[in-house]
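Down below are the structures I want you to see.
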Structure P
Amino acid sequence: MGGDPHQETQRVCLGIEGGGTRTVALLADARGCVLGQLSLGPLNLKLSTDAQILRTLRRIRHSSVPLRSALYAPRCSLHGIAVCLAGCRTAADRARVRALTGSVFPNARCVVGSDLDSGFAAAFGMSEAGILVISGTGSCVVGRNECGQMARAGGWGRLLGDHGSGYWIAITGLRNAIRDYDRNGRISPSLRKTLTRLCLNTPDQLIDWIAVATKGEVAALASIFLHRNSGLLLQAASFLAMDCEAVAGKLHLETPRVALAGGVLQNNRDLRKWVTHRIRTIFPRARIFRPKLESAHGALLLAQDIAAAKPFRSSLAENEIRNYNDRDLAHVITEQRNPRTMDLDRRSIAQLIDTMLGEEARVIPALRADKRAIERAIRTIVAAFKRSGRLFYVGAGTSGRLGVLDATECPPTFSTDPQMVQAIIAGGAPALHSAVELTEDDPLTGAEAIRNRGVGKRDVVVGIAASGSTPFVLGALDEAKRLGARTFLLCFSAPRSSLHAPLFFPTGPEILTGSTRLKAGTATKLVLNMLTTISMIRLGKVVGNLMVDVKPTNEKLRARACRIIATLRNCSEEEARQRLTRACWNVKRALSRP
């Protein structure tokens with residue numbers, strides 16, 4: 001390949017934005033001069049498989065348009081890449097996109113975000129305050145204040161939200177037109193135009209079309225229903241303006257700069273006028289404008305920032321949550337190799353059984369060595385229960401599943417309200433039966449989960465993290481402490497944060513390196529058993545060693561309840577059953593009645 005050997009390598013950046021209608025890739029040099037551009041089909045993360053995303057990224061890399069010649073030019077080095085996709089909301093989403101991007105562009109610094117991030121950067125640069133109102137295939141409003149804090153309203157997708165979007169306008173217009181057809185037996189002008197555009201002969205054929213139509217195909221009909229429809233225009237504009245007002249309130253912006261973006265707002269003058277009017281009604285001095293740059297250029301700005309090694313804050317980020325993602329696990333006890341089990345693959349089954357039992361036997365002494373820490377936690381939990389507080393477990397992976405197990409056993413065993421002991425697991429319900437481990441890397445999601453549960457001063461939150469450094473757990477604990485709750489961190493390696501009362505028990509390296517479902521899992525189960533069982537004993541839910549608050553929900557538990565009554569009332573099991581029947585199978589009530 002030719003070229004001057006002394007010529008300096010040109011650094012280039014690649015910005016990719018994928019939305020509900022299309023995907024745009026822009027390549028630029030260090031000065032921001034665009035070297036190549038490529039347009040492809042829609043790419044919404046929530047609606048795309050890994051294979052589809054990879055196919056799009058590879059097309060961008062290997063395209064025959066000028067983009068490829070720039071990417072493969074001599075002395076041309078791809079230094080930064082930003083991938084901003086609609087539907088990319090969570091840490092797990094970003095990790096997924098980052099991994100796919102890294103497989104196609106392995107040597108470039110990469111930043112991942114949503115189309116909100118690229119759109120906001122295009123409208124307001126990397127630091128200016130303002131509010132971005134988007135109405136395209138979907139809709140969302142996102143804002144930033146002078147302190148860099150971000151807030152958002154909308155963006156929930158077509159099933160839960162997207163009010164004021166092209167999809168919402170089209171589907172609302174279609175429903176109104178169909179309702180009018182049913183009631184009056186006439187095909188309205190908008191319905192007639194829809195049938196013509198879709199090459200359909202009767203309204204009945206819309207049923208089959210809508211069943212397979214994509215979100216973008218439905219949204220493409222929005223202009224039909226907005227034409228001379230002041231009612232629908234006002235309704236769509238009001239939704240967008242109210243979301244704008246909500247974001248401004250969260251960020252304390254009294255006279256915001258407001259950018260109107262997205263295909264529907266850009267292409268429909270009437271809707272743009274209505275939205276502008278509604279926003280000015282709320283904020284008379286607001287400066288409302290259309291961004292000069294397309295939102296894909298915002299992805300370029302993000303790529304240039306990451307190429308310069310500047311930190312990127314997603315629209316999901318919040319200032320008050322510490323960053324725990326830069327953790328080094330090399331020195332974590334539970335991640336180290338166990339010198340006693342270096343030859344597992346060469347031991348017999350009988351030897352392996354002895355090995356596992358021998359290692360598990362180390363758990364009890366480790367817990368007993370600091371039982372006062374467990375005692376302090378139990379006293380705190382009992383005090384919280386007595387003032388109508390709640391106990392929350394927070395964990396990821398195995399730790400989270402063990403928290404869920406202990407919490408769900410409390411109602412049937414002690415007749416507690418399900419709200420009294422709750423579990424929060426990274427990734428939610430799917431993480432109970434499938435590995436969703438990427439979600440453990442986001443402290444912001446942990447903090448959000450705590451806020452959504454309404455945690456406050458009367459509550460206790462126990463974080464469970466074998467490594468002592470799980471970002472999801474630490475983010476949740478930090479937020480709980482900020483809200484006034486008492487916080488504990490149950491771990492088996494030195495805790496990374498000193499903000500929370502430690503329940504630290506050094507059980508040592510695992511038999512199988514890093515598999516914390518083993519000794520750490522056993523220790524977790526034992527500690528959680530003690531926290532709830534002893535707390536319930538102190539609350540009077542046990543007499544002797546009998547669970548007098550058991551909830552007899554099946555025949556086995558009813559038989560147990562009969563034996564409890566027969567033992568404590570010194571009567572026959574038949575009389576015990578009669579007592580329980582009269583007391584509606586409430587064991588305590590059956591005991592107290594003569």
Structure Q
Amino acid sequence: MRVAGFAWACAWAVSLAAQPGSLVAVEYRLSFPEPEHRWMQVDATFSALPPAPLQIRMSRTSPGRYALHEFSKNVFEFGAFDGSGTPLEIVRPDLHQWDVSGHDGTVRVVYKIFGDRIDGTYLSVDATHAHINMPAALAWARGLEGRPAQVTFVRPDGSTWNVATQLFPTEDALTFTAPNVQYLLDSPAEFGDFLSRTFTVDDPTSGRVASTFRIALHHAGTEAEADRFAADVERIARESRAIYGRFPRFDGGVYTFLSDYLPHASGDGMEHRNSTVLTSSGSLQSSRVGLLNTVAHELFHAWNVERIRPRSLEPFDFEAANVSDLLWLAEGFTSYYGTLIMHRTGLQDLDATLRRFGQYIDTAATSPGRQYRSAVEMSRLAPFVDAARAVDPTTWDNTFISYYTWGAAIGLGLDLSLRDRTAGRVGLDDYMRTMWQAYGAPSGDVPGVVATPYTLADAEAILVEVSGDEAFAADFFSRFVAGREVVDYARLLPHVGLTLRRRAPGQTWLGDVQFEYGTDGAKLQSAAPFGSPLYDAGIDRGDVLQSIDGDPITSSERLDRALADHAPGDAARVVFLRRGASDALSATLVLAEDPHVEIAVASAADDAARAFLASWLESRILN
């Protein structure tokens with residue numbers, strides 16, 4: 001590893017003249033007259049236009065997100081001018097579009113945009129940096145999506161800010177290009193005073209050059225912490241490459257980690273074609289393992305999603321919610337591998353790894369949402385849950401399971417099933433490599449375009465190829481992907497020296513709810529799970545438990561004591577208050593045993609099972 005500044009332009013520069021075709025570029029100029037007030041000024045010029053009105057849009061969505069975010073809400077002082085500087089008429093057909101007519105073949109728009117959220121979706125500007133997600137910041141024009149773009153960053157007065165981005169550099173250190181709108185809007189940027197680290201990983205494939213990784217780190221920690229972080233990221237990169245055999249062809253040969261770990265940042269990770277955004281309020285010292293898990297997840301996306309890409313997400317739609325039936329694989333399998341890679345690198349111990357795997361299984365097996373929708377159907381609901389905001393209460397706790405978690409459970413189940421069928425010779429690594437060869441490795445000539453996206457049927461066909469058993473593949477997809485069953489983990493885990501057991505055997509359970517305790521009792525802050533003792537007793541969100549068999553419930557300790565006096569199956573009298581009722585109500589509560597499960601190392605595991613476990617979890621890097 002070497003420490004270096006961001007002086008990579010000479011090594012991988014792609015000039016504007018080298019962009020495809022001879023189209024006139026759209027020119028953007030990003031300036032920061034008053035960064036302390038959290039806004040950026042955008043000056044965009046669209047040239048060589050036909051005489052028709054120009055439709056200028058702000059995106060409603062962002063790559064890696066599936067919900068609507070309505071970025072135009074933060075735009076103000078929007079003006080349009082022709083090539084001579086004459087103001088032009090603007091019509092707003094909706095809140096996301098400005099129609100500009102009467103131009104002379106050139107339209108220049110100038111606007112300000114506010115941004116004060118550091119994460120993978122939005123814009124954030126302050127006196128220390130600008131953290132720019134392009135869909136949240138740049139307006140673009142319909143009909144010009146295939147044109148190249150040039151983006152110039154203007155330093156605030158007195159600053160020495162530099163740029164980190166996957167945009168293509170030019171001879172000017174503050175000017176970059178993109179071949180089309182898809183690549184432009186998929187290219188976040190960090191503009192500020194940040195620490196930089198660079199490392200290179202050799203590619204074992206014959207004739208391939210090494211891949212370069214760069215880290216732009218904005219944090220409140222030390223240089224030594226930055227060095228350790230870079231070393232850990234390199235371990236993750238090497239272990240990830242070992243799964244697929246090689247890195248993707250990063251455009252320009254470089255992959256960039258845009259890392260903001262600041263007290264006022266929001267926790268997030270967001271994948272892009274040749275980069276990722278990593279944000280958290282945690283520090284490299286206090287939150288090391290969690291931050292690295294996000295690194296592992298997002299880097300795995302460089303293969304799975306960015307190149308092994310569902311057809312439903314290609315091309316990405318910037319004007320509408322993006323709906324896909326494959327997020328259980330695109331996001332869920334990535335979550336599974338994030339955990340697996342953390343263990344294979346030695347950055348996470350076995351107990352923590354099994355705890356995460358157990359959580360995947362437990363959620364899939366015990367959540368009531370599985371009664372209503374499959375993993376495919378859960379994937380399609382992403383626009384409602386992926387950082388989407390609504391003020392009305394929902395019953396998602398009862399009807400939805402995250403495609404991240406359920407997909408990770410499916411990935412774990414498929415990995416164990418393949419290994420069980422082949423005595424460990426074939427596993428999920430083989431499935432992902434085959435998906436890569438069929439749908440990820442083939443590339444188009446234009447950066448930002450995936451040449452061969454896949455469908456649900458394609459994903460099943462790859463399982464047929466890897467397993468060599470059409471009936472097995474059809475059964476797995478029918479029952480566990482398109483259906484609502486869960487893999488028989490209790491049967492599979494002992495083969496690798498593990499066991500699935502009750503988390504709290506014999507312990508009484510009311511249902512997984514959040515309580516707010518007060519002098520009146522315990523108020524349910526969340527919905528009672530369908531089929532839980534609380535739900536069956538007719539008690540739900542907003543009700544206040546006052547007593548169980550006469551024991552007042554005014555704290556979590558009192559609730560624990562009241563439950564400890566009973567066994568699963570006991571009937572208890574509960575008194576509660578209900579919104580709109582003037583008097584206290586009572587009901588019979590039939591207590592259940594805590595249904596949650598966990599994974600543990602089997603005490604009676606034999607040498608063969610322990611060897612099987614080691615071969616599954618051990619590093620794939622060849623010494």
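Here, each number is a calculation from the coordinates, and none is a lab measurement. These figures come from a predicted structure and were not determined experimentally. Cβ atoms are built from the backbone, for glycine too; each structure is taken alone.
Couple of notes before you dig in:
- At a computed 17, 38, 32, 12, 1, 0 (P(r) over Cα pairs in 20 Å bins from 0, in percent), which of P, Q: P
- Test item: mean projected area of the Cα convex hull in nm², for residues 353-544 alone calculated as 14.7, pick one of P, Q: Q
- For -14000 (helix-only ellipticity at 222 nm (-39500 (n - 2.57) for each DSSP H run of 4 or more, over all residues; to 500), calculated) the corresponding structure among P, Q: P
- In this comparison of P, Q, the computed figure 0.50 for FRET efficiency 1/(1 + (r/R0)^6) of positions 497 and 537 (r between Cβ atoms, R0 = 41 Å, to 0.05) is attributed to Q.
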